[in-house]
Structure formats: structure tokens, C-alpha cells
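Just below sit the structures, each encoded as C-alpha cells.
Quick note: the coordinates plus some simple rules give every number you see, no bench work behind them. Given the structure is predicted, the values throughout are model-derived calculations rather than measurements. Cβ atoms are built from the backbone, for glycine too; each structure is taken alone.
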Structure 1
Amino acid sequence: MNFTTPPYLSQNISVQRVMLRVLVALLPGIAVYVWLIGPAILVQIGLATLVCLLAEAAMLKVLKKPLALFLGDGSAIVTAWLIALSFPPLGPWWLIVVGCLFAIVIAKHLYGGLGQNPFNPAMVAFAICIVSFPALMSQWPPVGLKTGFADQLALIFGHGPLLDAMSSATPLDAMKTALKLGEGQATVAAVLSDASTFGRVAGRGWEWVSAAYLVGGLWLWQRKVIGWQLPMSFIAGIVLVSGGLWLWNPGQFASPLFHLFSGASMLGAFFIVTDPVSGCTTPRGKLIFGLAAGVIAYLIRVFGGYPDGVAFAVLLLNLCVPLIDLYTQPPIFGMKDGK
């Protein structure tokens, strides 16, 4: 038999090791992404990584902090990868650059650097760019795009054919637009019958990307890098609202399964709301944060003006973190509640 005896020592896990595991967990989603769209996403990831590291180094030098220590923690690389995976893979190079600079310089270092930023830097980058450049941020290539690597490079660096001719609406946007233009006549089942856009569960091909993020996220949970409260409560928030509306009117509201495997739901659940810096720290606070973020993300994507609402939901909840943590703090050891 195995017995647990004192002393109870906490596991020595460095920031660098945590960030490395997050990067490893993202690899299944990136692999599926490359299989479906092509290697353009690898170019965007490389560009985002370079820009984030350069911006991080510049800010560390201005703030007179040791470069090797902070550059080596991997946090800038995680931010870069999340930005690249959130942005259109064939978007112009400067769009990624703008997003990365906002994330590192403004959202991270102007608040004091890692551990002090109140907002998720990658989501700040997404929100700034989709508000500033909504047309470019909405140009996503269709799955199975027959474009060579050279043509993809030409599109990214501005020397290829017009991107408009090679882009299509995301499955979430296609669903919302079709139901809105149908003015009650179009149904979810009729919209989903379009095999060029939708697959068995959600968007054709994109459902596999979401499934890969789910696999990576479950691995993070198994390795105890993240807890269960934030991802499960975020998923529960989406399921509760989407499930209720779907049961009430299945002709006008898609099923919870569609919403879980569409957009940034799985990426948000396991890699975004779980940010330990900008999220809640108490167990009950994490449940409230995740549940509210899931509900708001669904409401924005279905009733709002943007195709997805994960970024805005997370940023809104980031504002509420101090208040949530204040009212969900457990009592001090040895004291009763209310004393």
C-alpha cells in the first residue's frame, strides 16, 4: 500500500515548463489546421513569434529587466501562438504585427509585465483588430482550399490574388446570416444541409480543429497544468443557453454541439479562459468566471454583431475579476464566515 506522509511539498513547476506544455497542447490543433488549410498558418505562427519576442525584448530593455530571464519563460511565445490561431491564416502580414504589438507592448508591459496584466493579451489583440479591421478579420479561407504554398505566401505578403476571391464566411457567421436573411423562413436544418460549409457537427473541417483543441486541453488537465473549473464552467455556460434556446425553437437556434465545435469555443475553454494571470483565483470565482464567459460568448455570437464572442466575453469578465475574487474568497483559516 502507498501512504502519503508529510512533509507535503508543492510540485516545483516553473513558468517556462507550464508555457512549454501549453505549446505542446496546441500542436494537435495546429497539425489539423495545416492539414485542412495548408502551411500558411505556420508562417503566421512564425511571424507572430518573432514579433512578440522582439517586442518583449524591446520593452524589457526599456524597463531595464533581465532579457534572458523573461524572454526564456515562454509567455510571449504562447501569446504569439494564440494570436496566430485566432487571426485569419491568409490575412496580411501587418495584421499579425499590429495585433502582436498591441498584445505585448500595451496589454502586457504597460501594466507591469507578466503576472500584472489585468487583460488577456491575445484577446486584446483580437478585439482591437476586429474592431479596427473587421473586413480583413472576417476573411477566412474555405476548408480544402487548393492553393499552393507559394500562393499562400503571396497572399500573406501582399503580392498574390485578391483575398476576397479566396475567402468565405465562417460557419458561425454563415449560420447567423442565413437565419437573419431568412426572416424566420430559413431553418437551422436547411442551413446545415449546405455540405460546402457544414460537416457532421459544425463547420466542415473546423469541427476537427476544435476536436484537436479539446484533446490538447484534456491533456493539459491530465497533466494538472489547468484545473477543471474554468473550462468545464465555460462549456457549461454555452451548453445551458444554447441548449435551452435549441429546445425552445430548434428551427432558429443551433444545437449545443454545433456551438461547442464552432468558432473559438474549445480554444477558449482550455487555452484562453484558463489564463492564470487575468482570470479568477478562487475556486468559486473560477466557476463564476467560466460560466459567465460562456453565456456572454454565446449571446454575442448569436445576437451580437460579431461572428464570435469569446474574446469580448473574456475581456468583459477580466474587468470583473477583482470583484468576483473579493466576494468568493474562502474564510481565513481559524475564522468563521462573516467575522
Structure 2
Amino acid sequence: MKEFKPKELLSKYTTFATFVFLVFVLGILTKGQALTWDSVKTLIIAEAVRAFASLGVGMIIITKGIDLSIGYVVCLTASVAASFAQDPALPTAIYPGVSFPLIVPILAGILAGGVFGLFNGLLVAYGKLPPFIATLGTMVIARGIQLIYTKAAIVSSLTPAFKAIAQTSIGPKVFQIPLLGIYVAFITVVIWVLLRHTKQGTNFYAIGGNAQAARVAGINVERDLVCVYLYAGLLYGCAGVLLASRLALANALTANGMELDAIAAVTVGGVSQNGGVGTVSGMIVGIFTMGLINYGMSFLAIESYYQYLVKGGIIIVAVFFDMRKYAKRA
């Protein structure tokens, strides 16, 4: 019979234990008000867009990469999607007098994200640029394109059909489920299947563990690196479309700082900065753990400025313990 080791079990499920602890504490501090279905629904809506971005960068970190371009790429994709979803009667619309089918803004936003993801992948895989530098450069490029495309103006007056994509809930009145939550559940399953039940997913872990050994084993490292950045870019595109739909607008401040939120979430969720380690379930729990912290601070009327201190501290602490954990195994 296998010996029960509480310390080892706690180490393995630290992310889940932390989430449960935070739920418990928040429930006590708010006398249960933060745990009502309306509060949970608000949390789901708030974190759904970040979930798409986090799953994307989570896959990249598994391959021992990083992506700093998330925030501005999502900003650009949101602006692109919104521009094709504006009321054609609006004189200041980017495409005045032209009415596009609903599928156009959706595809335009996703493809814009995919183009940047592909560009990042090519720079890292074949250009041999460090991911930090490559994505720092594309972050600035995305920012510039967004400002040029929108002329630094707010893209608003979006059609009801487009807004309904992220603003609709389904189910009985007392227990309505936001469509955003369903989107997250669907993409979570897709990424889980990719990482755990496909050869390419196995390759991502192998590359993150030891890229040279993966190459010797016959893995096309460059091709798979391009693919992981491409997949992440497509997810950023989805995030941009959903964000524009939820906010009913897009501007130069849309998704500001989302790269910090996404990287913090997956780091808290157990995705190792050393590469080769991470689970989809951990990422999702990490996303909602960060969301719970943000929501809890807002619920308790703590100034939003302090959230930056908390997020930065969480990243430092999570990486510190991650490095210690894997140093002991080395």
C-alpha cells in the first residue's frame, strides 16, 4: 500500500489548495455575499477573456518561451473586430455606409491575432531571437498599428448582433450562464486535448524540457515553436473579439496590462518558467485564483492601484517557489 504523504500531496495540489483557501477566506470576509451565483457569474464574465489569453501564453511558457505582446495584440484584434462591427450609419465609422456580416468581424479579429502569433513564432524559431526580445518588438508594432488603424479614436457604436456574442446569458432567470463561460469551457477542452492527447502537445512539453534532446529525438522544434505561437495568437484574436463585444467598443487602452494578468495567472497555476511543466486544469484554476483576488479586493473596496502590487508580488513568489521546487529535483 502506498504511503500517505500529506506534504507531497499538498505540494502537488498547491494551486487548487490556494484557490479553495481564498474562496473560504473571501466567503468569511464578505459574509457569503461574494459566493452567490450573481457574484460567481460576474467573476466568470470578468475572467473569460483573460482565460483565452492565459491559455495561449501558458502553452508558450510550457515550451520555455514567453510572450510580452499579449496586451497590445488583444487591443489591436479588438479594434479590428470592432471596426467591422460598427453601425454603418455612423458617419465617423472606419467603414461608413458598409454593413458586414457578423462572421466578418469575428474572423478579422481572430486572423489578426493569428498573423501576429505567426510572426512571433517565425522570429523565435527561425530568426533565433530570444522570445523576450521578439515579443517585446511585436508588442510595440501592434501598438503602432492599432493607433494608425483607428487614428487613436474610440471604435464604438457596435451592432447589437456583435455585442450579443459576449453579453448574452442562457438558462433560467435564477441561474443564467453567460455565453462567455461556455466559450471558456469549450476552448479549455480543446487545449487540453491538444496538450495531453496529441503528438504535437507532447512535443511542446519535450521542447520545454530540453529543446536539444527533442531535436535529437526527431522533433521538428522550429515547426512546433511556430505552431505554438500561432495557436496563442489565434487565442489572443478570440480574446480581442470577445472583449470588444463585451465592452461594446475598443480603444487604445483596451486590454492594457493583460500580459501581466495572463503570465501571472498561469504562473500561479503551476506552469513552470523552466519549461516542460504545466496543466490546463492548473492554468484555469490560476486564472480564477487571480480573478478571485482582483474581485475580492474590489468587493472589499480596496483601491485598484494596490492590485498591481499584489499581482507583481504573486509573480515573484510563484516563480521563486517554482525554481526552488525544481532545483530540489535536479
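Given a value of 11.2 for mean count of other Cβ atoms within 10 Å over residues 60-67, calculated from one of 1, 2, which structure does it belong to? Label of the source structure: 1.
Hey, helix-only ellipticity at 222 nm (-39500 (n - 2.57) for each DSSP H run of 4 or more, over all residues; to 500) derived from one of 1, 2 reads -23500; which structure?
Numbers: 1: -18000; 2: -23500.
Computing helix-only ellipticity at 222 nm (-39500 (n - 2.57) for each DSSP H run of 4 or more, over all residues; to 500) on every structure in 1, 2 gives -23500 only for 2.
Between structures 1, 2, where is FRET efficiency 1/(1 + (r/R0)^6) of positions 100 and 268 (r between Cβ atoms, R0 = 35 Å, to 0.05) highest? Could the numbers behind the result be given before it?
Details: 1: 0.95; 2: 0.35.
Sorting by FRET efficiency 1/(1 + (r/R0)^6) of positions 100 and 268 (r between Cβ atoms, R0 = 35 Å, to 0.05) in descending order puts 1 first.
Among 1, 2, considering only relative contact order in percent (Cα under 8 Å, 6 or more apart), which has the greatest calculated value? Top value of relative contact order in percent (Cα under 8 Å, 6 or more apart) goes to structure 2.
Can you tell which of 1, 2 yields 4.6 when distance in nm of label points 7 Å out along Cα→Cβ at positions 28 and 244 is derived from it? Going label by label, the one that fits is 2.
Computing volume of the Cα convex hull per residue in Å³ for each of 1, 2, which one ends up highest? Intermediate values should be presented prior to the final figure.
Values: 1: 180; 2: 163.
Result for volume of the Cα convex hull per residue in Å³ over 1, 2: largest is 1.
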